[in-house]
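Take a look at these structures.
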Structure P
Amino acid sequence: MTRLPQYVTAPAHVAAADLGPVLVLVDYRSGAVHSLLAPAATWWRRMADTGQVTTDHPRLAEQLIAAGLLLPTARPTPWPMPVTAPSVPPSWGSSEHPAGLTPPVKSPTVAAATAAAALSVVLTVKSGGPAQRAMRRVMTLVRLSSACTRRQASVEQAEHAVHAVRYAARALPGRVACLEESAAVVVLLAARRLSVTWCHGIAGDPVRLHAWVQTGCGLPVAEPESTSAYTALTMIAGGYRHDRSC
């Protein structure tokens with residue numbers, strides 16, 4: 001076993017969610033998900049509070065450092081506590097969680113064509129490098145697109161963009177799911193200097209992830225009721241002050 005550092009911190013690309021029975025770590029470079037059960041979850045919280053490595057889980061500490069989920073530091077550098085998501089009692093597979101998207105709405109030809117172009121940009125960026133950095137590339141595209149915006153999209157504008165992207169996605173080859181669709185909506189609206197808030201969140205039992213867009217006042221756009229079960233881990237919006245009086 002290698003000698004453990006005295007101090008560590010969690011890098012910016014790692015987000016943690018406390019789901020009660022399990023603490024989930026999301027690596028936003030790759031989108032990989034890691035779960036810590038108690039007492040490992042308690043160990044993570046204690047280190048987040050102090051920035052100091054304890055020796056009760058040396059093998060786990062080695063693994064997290066090797067995976068880039070913890071970084072050695074020269075001095076104590078505490079990091080934010082995990083985001084608290086609603087605790088869901090384990091069902092051990094005995095319960096169902098309804099999920100789904102609103103049915104695609106037919107969009108005008110021009111809107112569908114521009115939406116297809118936005119999707120193509122997202123898919124090209126996602127596949128344009130090592131697979132283990134795909135999530136980071138998509139999120140960088142979302143940040144750069146959001147930085148070009150001047151005002152937030154109205155609810156109607158955002159809904160039209162979501163419907164156009166979903167309609168166009170039916171004609172494109174390859175995987176087009178919530179990550180690709182939500183990023184394409186940001187790109188599509190940013191071409192008109194309009195912004196929505198891009199969200200990526202988590203829900204429990206089973207642990208599942210979802211990406212969506214919402215308005216400046218926090219309303220998910222064209223999402224099913226099941227999206228309310230997700231707690232946002234990361235949010236990307238335009239750099240201006242949002243009007244939250246929707």
Structure Q
Amino acid sequence: MPTDPGQSQSAFGLRFDWGLRGADAIIDGADIAVVVDVLSFTTTLTVAVDAGIDVIPSRWRDDRATHLAEQFDAVLAVGRSEASAGRISLCPATVRAAPAPARLVLPSPNGSTIAHELASRVEWCVGASLRNASAVAQWIRARNPSSVTAVIAAGERWPDESLRPAVEDLWGAGAVLAALVDSEAGDVSPEARAAAAAWRAVERDVGSELHRCVSGRELIGMGHPEDVAIAAEVDSSFCVPILRDGTFVDWTRR
């Protein structure tokens with residue numbers, strides 16, 4: 001479905017929107033896209049990159065993901081319910097517990113899908129979470145303070161596959177945007193300014209808020225409280241995962 005030009009935020013250098021449709025609305029004219037999926041794609045991405053693993057995002061979890069793993073000579077992450085000792089899933093804790101492969105195919109219906117779609121539409125596609133939000137903002141400022149930056153909160157899905165805005169992704173996006181707003185990096189859209197304000201409202205107690213939000217309680221109920229705890233490791237990582245030729249690599253290791 002075509003995007004209404006009035007929804008593009010084209011007058012602003014710092015933009016924010018939700019999901020794949022939102023990304024499509026604000027990406028034209030952007031130099032940098034920042035994808036945020038706190039629970040759990042981009043958190044797992046940062047944990048993997050910290051361990052020296054290159055990550056191939058996959059929008060599929062079927063034979064196409066298997067073929068992608070074969071193409072890149074990579075390990076394919078399994079579903080959360082299939083994870084066992086030594087096997088990596090979308091849970092960041094499994095990345096820490098398993099031997100680190102050189103490359104990992106990481107399927108995700110939200111963050112991975114958005115990154116996959118944006119890779120060919122923008123010069124720089126970056127993965128951000130609460131763990132590396134400040135590092136990503138610093139990298140953007142260092143590249144070019146006047147870069148047009150589109151920050152996309154991935155969100156979750158309702159059972160009918162429609163977008164469910166997920167507050168943890170609003171906070172993660174807001175953490176990146178707040179750092180950029182503070183450095184006066186470009187004209188800020190009202191949407192981006194609201195996301196930054198949402199982050200500032202919880203930044204002093206974000207660990208507790210992550211455990212109490214819908215997605216956090218869902219993961220805890222599934223038996224993955226450690227994933228929520230890892231997601232709350234604010235600014236513990238200095239990695240900047242950049243999507244290049246289908247693979248997220250750490251810019252800081254270049």
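Each value in this text was obtained by applying a stated rule to the coordinates, not by laboratory testing. A quick note: this is a predicted structure, and the numbers were derived from the prediction, not measured. Cβ atoms are built from the backbone, for glycine too; each structure is taken alone.
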* Asked: Taking semi-axes √(5λ) of the Cα gyration tensor in Å from the coordinates of each of P, Q, which one would give 26, 20, 18?
  -> Q
* Comparing structures P, Q by distance in nm of label points 7 Å out along Cα→Cβ at positions 63 and 111, which one has the largest value? -> P
* Structure fact -> Value 20 of relative contact order in percent (Cα under 8 Å, 6 or more apart) was derived from the coordinates of, among P, Q, structure P
* **Origin of the derived value 2.7 (distance in nm of label points 7 Å out along Cα→Cβ at positions 15 and 191; candidates P, Q)** => P
* For Rg/Rh (Cα atoms, Kirkwood Rh), for residues 71-134 alone, which of the structures P, Q scores highest? -> P
* Highest-scoring label, criterion being mean count of other Cβ atoms within 10 Å over residues 143-150, among P, Q -> Q
* Upon calculation of Cα Rg over 2.2 N^0.38 Å, for residues 23-158 alone from the atomic coordinates, which of the structures P, Q produces 1.04? -> Q
* With distance in nm of label points 7 Å out along Cα→Cβ at positions 183 and 199 computed per structure, which member of P, Q shows the largest figure? -> P
